[in-house]
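Heads up, there are several structures right after this.
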Structure 1
Amino acid sequence: MDIAVEHSAFLKQRLSVRASGWFSGPRLLLNGAPLTKKRGVYLARADNGGDVPIRLKIVLGDPIPVLTIGGETVRLVRPLTWYEYVWAAIPLVLLFVGGALGAFVGTVTTYANVRILRAPRGSAARYGFSGLATVGAFIIFFAVVVVLQSVIGGRGR
């Protein structure tokens, strides 16, 4: 998902951010071409011909970073509210009851929930899909536990 960045230094060009994926961090693009990062800073050629330093600040668990363009902070999307973070983090309960398997399923589902809550849909759809993902995570977790217990428990008999 590419998000257009609106800034006065890039009115004639297309500056955008590609949200982080499952296995990759966010990327900064200028006119569709990825910019390279050197020492944590991207240098982008502005409309006036000068280089503008851009930093991406990663917010824990959020696939959309906050930009700092030449000292000015630019938010690409509104920050999630506290209750959206709580809703997204419900699968983390599996961390406390499920060991490594619970940690894996809970963490992956929490990240998926944040991405779902960032989707350009209505509130009911976002919360509905996120709730389905959470219920699905619990079902998958308990199904895998039952299978593992029957396989491991069956050998000792």
Structure 2
Amino acid sequence: MLTQQRLQELLHYDPVTGEFTRLVTRRRYKAGTIPGCVVNDGYRRIQIDDTLYSAHRLAWLYVHGTWPVEHLDHINGIRDDNRIANLRECSRAENCQNRIKQANNTSGYMGVSWDKRRKKWLAHIKKDGKQQYLGLFDDPAIAHQAYLDAKARLHTFNPIPR
């Protein structure tokens, strides 16, 4: 298991920028360069001693000296923004509260989808892994407002959608 001490021997972390830089040259990687890469899911991964780590979890270890207990949330939703001020510990359910609008969203609004059978806009939200029905609406903007009202009530960890 990687320790804070070993991490600090190999990398420097700037908590203001969230960037790591190499302290030592190893193999083809030179000291002073930025380690790792941003992968398809948007997170930066860094390999240390033949093990791949998420950079946000390394930032947490570097600053706090311990691994996060469960999950880490990027407060602003930007997965490669690893400034320590942008990271907070959370449960999986809390982390799911801080989601962005999905790429396959056709309504243009979070928490709103088209009900073909009823020919109305359906508002819904998830709480503790269970989908909750919020109502049917003629206007998607009104359905979205119902979602926002429910989000303020139910998603207290992160009530404001981006």
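For mean count of other Cβ atoms within 10 Å over residues 32-39, which of 1, 2 scores largest?
Ranking 1, 2 on mean count of other Cβ atoms within 10 Å over residues 32-39, first place is 2.
With mean count of other Cβ atoms within 10 Å over residues 24-31 coming out at 16.1, pick the structure among 1, 2 it was computed from.
Structure of origin is 1.
For percent of Cα pairs over 14 Å apart, for residues 56-143 alone, which of 1, 2 scores largest?
Top value of percent of Cα pairs over 14 Å apart, for residues 56-143 alone, among 1, 2, belongs to structure 2.
Okay, next question. If helix-only ellipticity at 222 nm (-39500 (n - 2.57) for each DSSP H run of 4 or more, over all residues; to 500) computes to -13500, which of 1, 2 did it come from?
1
Which one of 1, 2 has distance in nm of label points 7 Å out along Cα→Cβ at positions 8 and 112, as calculated from the coordinates, equal to 5.0?
2
The value 13.0 for mean count of other Cβ atoms within 10 Å over residues 64-71 was derived from one model only; which of 1, 2 is it?
Attributed to the structure labelled 2.
Let me ask something else. Which of 1, 2 yields 2.6 for distance in nm of label points 7 Å out along Cα→Cβ at positions 16 and 136, as computed?
Considering all the candidates, the number was obtained from 1.
Read the figures in this text as sums done on the coordinates, not as results from a lab. This is a predicted model, so every value here is computed, not measured. Cβ atoms are built from the backbone, for glycine too; each structure is taken alone.
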